[in-house]
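Please go over the structures that come below.
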Structure 1
Amino acid sequence: MYGADLRGADLYGANLYGANLRGANLYGANLYGANLRGANLRGANLRGANLYGANLRGANLRGANLRGANLRGANLRGANLRGANLRGADLYGANLRGANLRGANLRGANLRGANLRGANLRGANLRGADLYGANLRGANLRGANLRGANLRGADLYGAKNYTDAKGLYSIVPECGAFIGFKKLANGVIAKLQIPEDAGRVGGFTGRKCRAEKAIVLEGEGASKHDSKFMYAVGATLIPDKWDPDPTVECSHGIHFFITSREAQEYA
């Protein structure tokens, strides 16, 4: 089926395991639940196609046009999507573990809850993409464009080359002392000073921040997460451990928010 014209074709649940669809025109085709495992779709036109729940594990989609395609819950584990156009595609809950997305265009794509563990996103365009709750553990982010992307709740633990990615910004001051706010177990909002020499991280995957140590300026009470950890005015608080990894939102350190409103609204 090399170069076949299958525009708008109804291939619901079709078994196309290992099929050669290189350069095929599948514009707007219905491939809901289809088995395309190991298929060759290099350079294929799948714009606007329905691939909901399709099995594309190990498929070759290099340079394919998947703009606006429905790939919800699709299995793309280990697929080759290098240079593919996935702009505005719906990849909600899709499995892209170990997939090659080098140089792919994912601008504005829906990747909520997607599994991108160990994926190669080198040079990929993820501008404005929705990555809420996505798994990016161990993914290669060298040169990736994440400007305006929603990474709230995303798991970036062990992500590689994240310092080379565009759009991953810290929201805490890089130097100098500053003020933070924290809600205590009794509902009191503690005002904290983060000293100049304290390590600080926050902002990659949410608004919660943490520091290596903090001085309590206002507010007293116990921590919401450890009733034995007390906040008292004038006290310098030092956690049992300190984790400087900015890709992990919740880890060892003194947690706080930049604004008192955020602290107040924190459940």
Structure 2
Amino acid sequence: MIYKCCSKCGLEKAVNEFHKNRNNKDSLQYQCKDCANATMRKWNHDNPERCAATAKKSYQRNNERHAASMKEYYEAHREERLAAMKTWREANSEKLVVDRKKYYQENKKRVNATNKKWRQDHQEEKATSDAKWALENPERCKAARARYRVRHEEMIPVRDAQWRRDNPDKMRANGIRRRARKQNAPGDATAEQIAARWNLYGNVCYLCGAPAEVTDHVIPLATRGTNWPANLRPICNHCNSVKGAIWPYDFAAARMELRA
């Protein structure tokens, strides 16, 4: 076996303990691998900015090859990497919170854009995840909502008022659903289904033909009527007040009285 003396530590080592360098006569580095690695680590520690810049340039020049290499390594060591990452997060939970907060403050627009795109591309997954989290963390969910209301005390009423103006069909559906829930009535109707019922009757009162103003439960909720779409019809406020919770209701007599 051939040996060579390291120029730094002065020890004789086998040639396979030296990095290759084709510019030298023997095509080997002057320093052994241990000394060369120690020198490189010290330089990286003393020159973090230059080290980061060099690494960035290298990544940009070889980003596809680097990504493929990282993907291959991750797939080959997936379980090992997940376990190591979990252990690190548990051991550095406070540092992780500080680092994430700092990164968010420095890259707020980029992070928000990335998160928004992810939510748009994974709407069902996000809804399922949020619902699961809310069920598992009711107290934290309640506290988060309370903090949000305090932070946006002035904005919330304005936003809600605008939403009500922009979504009359959904407001109508929410009101109907709320009344049905108070009566423990079976069934449910979406805003689209209620709008379809209004369109079916031409958006006019099904009793007198005047412009419709509210949605009526034909069989009143108080007399075990349901909240299914088939039991909903558009009605004006006057007819709704006259009809009230009467059941059975003489529709023919009511129509004749209104026409008289």
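Assorted remarks:
- Which entry (1, 2) yields the derived value 22.8, 74 for Rg and Dmax of the Cα atoms in Å: 1
- Origin of the value -20000, where helix-only ellipticity at 222 nm (-39500 (n - 2.57) for each DSSP H run of 4 or more, over all residues; to 500) was derived from one of 1, 2: 2
- Of structures 1, 2, the largest value of distance in nm of label points 7 Å out along Cα→Cβ at positions 27 and 227 belongs to 2.
- With distance in nm of label points 7 Å out along Cα→Cβ at positions 19 and 203 derived as 4.8, matching label from 1, 2: 1
- For FRET efficiency 1/(1 + (r/R0)^6) of positions 35 and 163 (r between Cβ atoms, R0 = 41 Å, to 0.05), the highest value in the series 1, 2 is held by structure 1.
- A value of 24, 14, 14 for semi-axes √(5λ) of the Cα gyration tensor in Å, for residues 3-154 alone, calculated from one of 1, 2, originates in structure 1.
Laboratory data are not the source of any read-out in this text; all were calculated from the coordinates shown. Being a predicted model, the structure only gives us computed values, none of them experimental. Cβ atoms are built from the backbone, for glycine too; each structure is taken alone.
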